[in-house]
Structure I
Amino acid sequence: MKQTRLANRYAKALFELAIEQQKLEPIAEDMRLVSITISENRELGLLLKSPIVKEHKKISIFNALFKKSIDPISLRFLNLLAKNGREILIQQVAESFSAIYNDYHGITEAWVSSASSLETEARTAILELLKNLSGKEVRLHEFVNADLIGGFIVKLGDYQYDTSTKTLIKKLKDNIKNNLVLAGK
């Protein structure tokens, strides 16, 4: 919990600096890139957590990875985190920055898992429903999960709507099991 609050503070500070410097869009894109790079590269994540690797080595790695692809403000920010021994928070800071950015622009993110790719009509209907529910523009992330058999699961913040065939079968199975137990008494 302490790390999350600290990551939020750093993200808010960077967000305010980005607005002040009129570089909100490029820095938001940089934070997305940093977050994706760390999440998709296990070795980089382990390196950031390693107390054995010295700060100057981590800074040189950031420079090699990002110098040509991100804004100098973003790079200096990453280096500052490393100098302060906070490099373990970088991915959390980047994710918090994205959440602050989305909130600022009235955007929310939702995830839908379905047994097969959503058809255009279904995607449009889900987006419209989520927009009405949240009152915000919705960025929909789609995943195919054949284990669901049919239907879909939608997650928006703390809200989850599950119409998957897998869940319906499980509920039916539990209901039959419970009724058999009750009938046996």
Structure II
Amino acid sequence: MATKSSTAVYVPRLKSLYLAERANIQKELGLTNVNQVPKLEKIVVNIGLGKAKDDKKYIEIATNTLRKITGQQPIETTARMSIATFKLREGSKIGLKVTLRGDRMYEMADRLIAIVLPRLRDFHGVSAKAFDKQGNYSLGLTDQTVFPELTFEETSNPHGMQFVFVIKSKGPEHSKKLLQLFGMPFEKGVK
């Protein structure tokens, strides 16, 4: 009789931490149902390509950057309307974005919090005021050179990127509690 071999199923570190601490967060926030506990739903990584209308190679560089960082092929975002002041035409390519869910989302959050943010120069923590009314958190980086996945040649054209943590929660206070559990280094208040 053949026996099944026991294969270990990989679970991202932040996901297992969340599942282990979910009951504690529920007690701490005074929630009655486990489904009310704040939960990370997705991470959207966005790159604005204002220079792309002048240089088409810029789109290729940014696409390669997002592909290496996230492990997914980015989609191009286009302008919805023409704006003469910005010399922008409707339908022109103005950005790239990737939406991460599931295990890739937790892996990206872990790498961002544990590896990338500590590598920033003169880093004193992320802003605690970057929450919207629903509890989503936005974080912007001005340079992609802090990602260890990229080589020096791939970072020759610096560009910024934005990370949006979409969190299902009752509000910013609950979302902040979740991000603190994940180890997000919020800046200390002025004493």
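Among the shown structures I, II, from which was the value 3.3 of distance in nm of label points 7 Å out along Cα→Cβ at positions 14 and 78 calculated? Computed on structure II.
Of structures I, II, the largest value of mean count of other Cβ atoms within 10 Å over residues 30-37 belongs to I. I have -20500 for helix-only ellipticity at 222 nm (-39500 (n - 2.57) for each DSSP H run of 4 or more, over all residues; to 500), calculated from one of the structures I, II. Which structure is it? Source structure: I.
Looking just at distance in nm of label points 7 Å out along Cα→Cβ at positions 38 and 150, which of the labels I, II belongs to the structure with the highest value?
Comparing I, II, the top value of distance in nm of label points 7 Å out along Cα→Cβ at positions 38 and 150 belongs to I.
When Rg/Rh (Cα atoms, Kirkwood Rh) is worked out for each of I, II, structure I gives the greatest result. Among candidates I, II, the computation of mean count of other Cβ atoms within 10 Å over residues 70-77 that gave 18.1 used structure I. When relative contact order in percent (Cα under 8 Å, 6 or more apart) is computed for each of I, II, the one that comes out at 20 is I.
No value in this document is a laboratory result; all are computed from the given coordinates. All of these numbers come straight from a predicted model, not from anything done at the bench. Cβ atoms are built from the backbone, for glycine too; each structure is taken alone.
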